[in-house]
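The data blocks that follow each hold one structure.
Read-outs throughout are calculated quantities, based only on the coordinates presented, and are distinct from any laboratory measurement. What you are looking at is a predicted structure, and each value in this text was computed from that prediction instead of being measured. Cβ atoms are built from the backbone, for glycine too; each structure is taken alone.
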Structure I
Amino acid sequence: MASSSSEPPVDGESLRRNRILSSKLYFDVPPSKVPVIYSSSYDIAFLGIEKLHPFDSSKWGHICQFLIKEGFLVKSQTVEPVEASKDDLLVVHSELYLSSLQSSTNVAIITEVPPVAIIPNCLVQKKVLYPFRKQVGGSILAAKLAKEQGWAINIGGGFHHCSAEKGGGFCAYADISLCIHFAFVRLNITRVMIIDLDAHQGNGHEKDFSNDRRVYILDMYNSGIYPLDYEAKRSIDQKVELVSGTQTKEYLDKLDEALEVARNNFNPELVVYNAGTDVLDGDPLGRLKVSPDGVAARDEKVFRFARERNIPLFMLTSGGYMKSSARVIADSIINLSKKNLIDLKVPLGRN
């Protein structure tokens, strides 16, 4: 039966805005917390099958364990995010795309889980997509905390191969696009810079913001590996293409040059830093040769870039496909703390 209401239909932008304003992903965080976002739900584990996958599916938990063990983080001080709901995801994604994720086959293609014939679909939904939705919630909240405290780190997220209508490369949800749209509405942000230093091209957010001049994209990546998305490249404002085997000094020199260009070309109100560690020497998918110290120096340069201009910045951990990645990320966060670029507020008397 047709509706007799005379109210005009809600357009797409109004619907998006209404969904953002009604979301529960932004919430007030008590002052006893630091802007480090993590949930034990981030980690993926089911019957040991995850060990067949190249991705370290417990990387996020290992990062926190290292930070706690070294005395730089207290577990009770971290922020637990809320899982992104369907309405939250519809801010960027279509109903059709989200429905497609209910198919085991499609999830397998996107996340490259082991053959789905041996994994019930309900298990894939619970053990793979649920952790991803928690990480999406963490990425979205990270923007709010960065605006309030100057910086934030989501120990997860960075699903930069996923766009509104297509996933891929272990990325099922477009958390980068989502957190930016939330920032536009909830934080009154109008200019955002994405600094994507994962070894792979960030084709997902590049597609989503291809015609949006509010977003400036600096992407430095290995041009000879996945995803080889030439269409998405057209949307990169500042493209730094590396070759396989690029070593630490050249990598950091190119980053210095790129940050200087970005500094002169765009004045952001918020920086999204996609800090993949698949640039590490030995990573089977990134194929670059950056040292662990080089990763720490890289992260320090990006945080200084934002700090010197008083721009809120939040970091997402993104890709990294070696067991050593968690230790490298933890050491980099420790370095940021020692250099006073972040404040983890360690209680007095704690070593």
Structure II
Amino acid sequence: MITTTGLTKVYRTGRSGRSRGHEVTALDGVDLHVREGEVFGVVGRSGAGKSSLIRCVNLLERPTAGTVTVDGTDLTALAGRGRRAGKELRRARSSIGMVFQHFNLLSSRTVKDNIELPLEILGHSGQERSRRALELLDLVGLADKAKVYPAQLSGGQKQRVGIARALAGNPKVLLSDEATSALDPETTRSILRLLRDINRQLGLTVLLITHEMEVVKTICDSAALMENGRITESGTVGELLAVPGSRLAHELFPVDGAGTGPGGTVVDVTFHGDAATRPVISQLSRTYNIDISILGAAMDTVGGRQIGRMRIELPGPFEENVVPLGFLREQGLQIQIVDEPAAAAVAVADPVTEEPAGSTDQPAALTKDGAK
């Protein structure tokens, strides 16, 4: 549904007279693929290029190079050379809704009138605008707020109005620019539930940017990690959690803990599906009569599935634990050796399925757009 290829955005600042000014590369050849009907999250720290990316997707920012294709239409081919969008680009943009971080509601208009504004610009009749606005108010749970003004609403209610306005033109794609970062945790959860419900009811493709890992865990089907204007990891959340060495997986489920002393083997174990509810570690201990130290653990529900990570320490060096580690793999678990000497040994023996801890390379199991 959304594809960017070689997307580059360079900002030029401070140009005056003979001075060429300073160039800042916000996007550096971004390749991204968002499948139809999924919720895709782009996560990264401030300055990573997330906002530039989402604004280039609907061409609010014109890319310096590369292409943006939405629902089969190459938007960059429609952009033209002028600063203002042409008729064809405006028409294509009508299939893309945008939810902003700071709501951007008009204080002089009622809630209903704010939602009607995009339809007014598109030339719909007053009756059509009114009917659609009331439908959307009901959808976002604000049917009783049609005649009030934004100043009378809470932050969460304002964002619900912003979502309703973004849906006014029946878009196929919804873009969310840090839509929950200005909200308290409980309101954030309610807005995320609303976005997920809308995604399921309307079949919308949702692309959101965020710096909050909780957002990714709560509603995203797929995710990408963005750093210094580049996508460094991308894939479905399940794929990322299953790939040893994934930095996104570590951020989603941070599990730390140092070994109890020299001579042990420290292992990160990722649990999925049925394995998350089975007593696998206790079975391992009983089967091989070994004492296992649990150094850290995290468990949560992602996409309706229980997923967890655990850091454990097995007694003895790696060579003595090959069979117990094989037992864990047979149970459908993903493992990553944490201590460096053992990790190096595993990497040499099996470079495809295991990666040394701390690797920053692209996970071997994923391509750049997340496909296996």
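When helix-only ellipticity at 222 nm (-39500 (n - 2.57) for each DSSP H run of 4 or more, over all residues; to 500) is computed for each of I, II, the one that comes out at -9500 is II.
Largest in FRET efficiency 1/(1 + (r/R0)^6) of positions 90 and 146 (r between Cβ atoms, R0 = 25 Å, to 0.05) among the labelled structures I, II is structure I.
A value of 5, 26, 36, 24, 6, 2, 0 was computed for P(r) over Cα pairs in 10 Å bins from 0, in percent; which of I, II is the source structure? Label of the source structure: I.
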